[in-house]
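What follows draws every value from the coordinates through simple rules; no lab data is involved. Keep in mind the model is a prediction, meaning the values are calculated, not measured. Cβ atoms are built from the backbone, for glycine too; each structure is taken alone.
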Structure P
Amino acid sequence: MKIAMIGTGYVGLVSGVCFSDFGHEVVCVDKDPSKVEMLKAGNVPIYEPGLDELMAKNVEAGRLSFTGDLREAVAGADAVFIAVGTPTRRGDGHADLTYVFAAAAEIANAIGDYTVVVTKSTVPVGANQKVQHVIREANPKAEFDVASNPEFLREGAAIDDFMRPDRVVVGVQNERAAEVMAEIYRPLFLRDFPIVTTDLESAEMIKYAANAFLATKITFINEIAALCERVGADVKQVSKGMGLDNRIGNKFLHAGPGFGGSCFPKDTKALARIGQEHGLPMQITEAVIKLNDDIKRRMIDKVMDLCDGSVNGKTIAVLGVTFKPNTDDMRDSPSLTIVPALVGGGAKVRVVDPKGLREGEALLPGVNWMDDAYEAAEKANALVILTEWNEFRALDLKRLAGSMTEAKLADLRNIYSRDDALASGFTAYVGVGR
């Protein structure tokens with residue numbers, strides 16, 4: 001089938017590349033000429049393991065191409081996917097659908113034969129009906145259907161999530177659109193991956209409900225971690241005991257400095273706003289949003305306490321600033337709350353992150369970027385682990401402690417045990433929930 005993918009951000013680019021690997025003819029569209037030229041040259045503007053190789057393979061096979069001409073891409077397409085950004089709207093927390101509706105209006109004027117317009121962007125309940133209205137108003141003669149196909153891609157594991165998904169959710173209004181979507185996802189159907197077909201509104205709600213639940217699970221274990229510290233329990237053991245219950249599961253039960261990224265912060269705020277607009281406040285979700293902010297601030301207090309109440313004039317080495325490993329994404333990362341607080345407190349902050357420099361240089365002014373943990377720890381007063389990159393999981397703790405002016409460790413991802421840290425020469429250790 002021929003597919004046009006509007007938007008080459010994280011979701012659009014990964015989806016477009018993976019669809020082309022299914023054997024479809026995919027044209028990815030972006031309004032940014034420099035980005036289109038970058039992609040045509042074979043360069044990937046985001047960091048996602050394996051994406052550059054998969055993109056090159058399908059470009060070479062002639063199944064994948066890039067353009068700035070939306071009309072050209074949409075002409076003759078069986079399906080057009082809208083994968084543009086829906087950032088949090090300033091002032092009210094709602095998802096900003098400006099780019100979605102603008103794309104829909106452009107698509108309307110480019111449609112020829114019957115086309116399924118598929119919303120891949122995360123949008124509030126009812127947005128697909130509005131997309132349909134925008135297209136119908138712009139081109140009353142257009143022959144089309146609207147479908148909802150929310151993404152469930154984890155940054156750092158997006159290709160595997162797309163190729164071997166837990167489920168694919170498709171919202172449609174009629175059998176004709178359902179048949180087109182079934183053909184697009186036929187390679188997954190043949191391998192018995194679950195395809196959940198629903199109405200438009202249910203598909204939209206599944207995305208928000210899933211992300212809000214996972215954010216709640218993270219926040220719950222972080223709140224339990226705080227209580228563990230008060231009562232002398234170990235949150236890692238508590239998480240293990242909870243996770244062995246099949247009704248609960250062990251995923252998203254790792255205590256840390258709070259959730260961040262492109263999805264959970266934005267989607268929890270949008271879900272809370274949807275509830276408010278319909279006179280049914282999402283009280284659990286609203287509590288999760290507040291608690292997650294509180295958790296990030298509690299991490300600042302941990303580092304301050306480790307440094308005897310003040311970081312003024314002290315050198316702090318920070319390992320990891322992206323919101324999770326295997327991504328360069330800094331959106332709503334806990335580091336954007338914690339690191340500026342340290343800098344504002346008078347600390348000299350050194351940062352190490354394998355992929356964080358490209359975005360982090362602008363977002364974290366006043367820090368010094370270094371190449372490795374050992375360089376950053378030299379003569380430092382404290383070491384803070386914020387992101388659990390693999391290269392931070394097997395550090396030589398003795399070497400680190402021996403090079404520091406004050407060997408103090410704030411392990412905010414619970415990578416190391418207190419006993420190992422102290423036995424290696426650290427004089428003080430603080431984790432989360434331990």
Structure Q
Amino acid sequence: MAESKESKFHIAMFSWLAFGHMTAFLRLANKLAERGHRISFLLPKKAQLQLQHSNLHPHLITFHTMTVPHVQGLPPGTETASEITIFLNGHLATAMDLMRDQVEESLRLLKPDFVFYDFAHWIPAIASKIGSKTVCYNPVSAASLAIALVPAACIGPSADELIQPPPGYPSSIVLLSGYEGRALSFVSLEFGRGVTFYDRVTTAMKECNAISIRTCQEIEGHFCDYIGSQFGKPVLLTGPALPEPDKTQLEDDRWVKWLNGFEPGSVVFCAFGSQWILEKNQFQELLLGFELTGLPFLVAARPPSGSTSVEEAFPEGLEERVEGRGVVYGEWIEQPAILAHPSVGCFVSHGGFGSMWESLMTDNQIVLVPQLGDQILNTKLMAEELKVAVEVERDENGWFSKENLCNAIKCVTDKDSEMGCLIQKNHEKWKTTLSRQGFMSGYIDKFIQNLHQL
């Protein structure tokens with residue numbers, strides 16, 4: 001028995017082809033490799049090039065190149081979700097499913113002890129042939145997973161309202177209506193040829209040996225228990241699995257120099273992830289909202305629809321008016337390192353789950369502007385259950401005004417704001433919990449113990 005505790009695993013990983021998912025898998029791989037376990041990570045070449053600097057244990061974490069086949073409807077050469085709009089993700093899921101033979105061939109050669117996956121719901125069928133155990137590892141929130149399991153009977157007639165929680169559902173706060181419900185309607189749509197998103201996610205969790213979620217009991221324990229009860233199998237938590245603070249130094253000198261020019265806690269940083277593309281008029285409203293605050297700001301966002309660069313979509317005269325205090329950048333940026341810079345005091349985010357953990361580990365006030373399904377659930381978790389953030393108000397179509405964006409930022413940055421003080425107090429409590437010595441490492445150690453039990 002003692003020997004099995006000392007034995008090291010060989011784990012293969014194959015995640016959904018989006019950087020938010022691949023990065024989460026790699027962060028977990030780093031934590032496992034730190035403890036001597038070997039990881040074979042199957043991913044496309046473009047992803048390897050972008051993620052190789054984040055592989056902290058290259059002697060134990062090996063990247064294996066997978067070819068993403070071309071599917072009609074995708075731009076030629078597409079390998080990851082960040083290269084396309086969210087509306088083409090179904091085609092990318094079809095391409096991922098067509099990689100099944102490649103993945104099977106690699107797994108037969110590798111013969112891993114475990115295969116970790118998320119959206120590739122066919123992995124368990126392959127793994128059972130070669131004697132590997134499977135873990136469906138979900139880098140999204142337990143709250144969003146739980147809502148994705150809601151049966152059709154609980155959805156309103158217009159498919160945009162969650163009219164009642166299913167039996168045993170652990171929260172009433174996440175009941176949805178209006179644009180929120182419409183943003184979640186993708187769950188019932190086709191996601192890959194001949195399979196809905198609902199069927200893909202539920203099959204992935206039904207067929208595995210264990211479900212795993214990148215969360216912690218303290219924040220989402222009630223949702224995790226609900227998911228476990230629905231599937232009748234173990235739910236293993238990894239905790240946030242974030243890099244150590246000393247691993248998030250800002251490497252790009254231009255941002256170091258720019259941020260160093262401002263007072264501590266004065267800069268508003270905005271990042272919306274790699275797949276959210278705004279309409280041009282909403283993009284302009286966003287920038288005008290930041291201008292309206294009077295605060296220094298750094299916005300990282302993709303060019304809006306119909307524009308080849310962020311600059312060509314600027315509101316007239318904006319560049320001159322915010323010169324020296326406002327920067328808009330249309331490419332990838334070192335988000336965790338920017339958030340850790342002492343000049344940054346407020347983070348305006350799309351509510352992605354990775355961004356949620358990163359923001360909770362900083363002292364920044366959090367403002368949320370969710371757009372897609374799981375982001376809306378994460379926002380409700382943070383703004384309504386945990387009360388560590390404020391959501392920007394929108395109209396029934398989901399559009400926000402520059403005034404509402406400005407008001408939300410002022411609400412959390414104004415020292416005299418009662419709401420801002422409450423949010424800061426709650427945020428400090430969770431940051432203290434998450435950064436407590438041994439908290440994150442304890443989750444990984446327990447996760448490995450649970451793998452041994454499997």
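A value of 3.0 was computed for distance in nm of label points 7 Å out along Cα→Cβ at positions 139 and 411; which of P, Q is the source structure? Structure of origin is Q. Of the structures labelled P, Q, which one yields 0.50 when FRET efficiency 1/(1 + (r/R0)^6) of positions 83 and 339 (r between Cβ atoms, R0 = 25 Å, to 0.05) is computed from its coordinates? Considering all the candidates, the number was obtained from Q.
Please state which of the structures P, Q yields 11.3, 34 when Rg and Dmax of the Cα atoms in Å, for residues 195-242 alone is computed from it. Could you put the intermediate results ahead of the total?
Details: P: 16.2, 49; Q: 11.3, 34.
This figure was derived from Q.
In this comparison of P, Q, the computed figure 1.01 for Rg/Rh (Cα atoms, Kirkwood Rh) is attributed to P.
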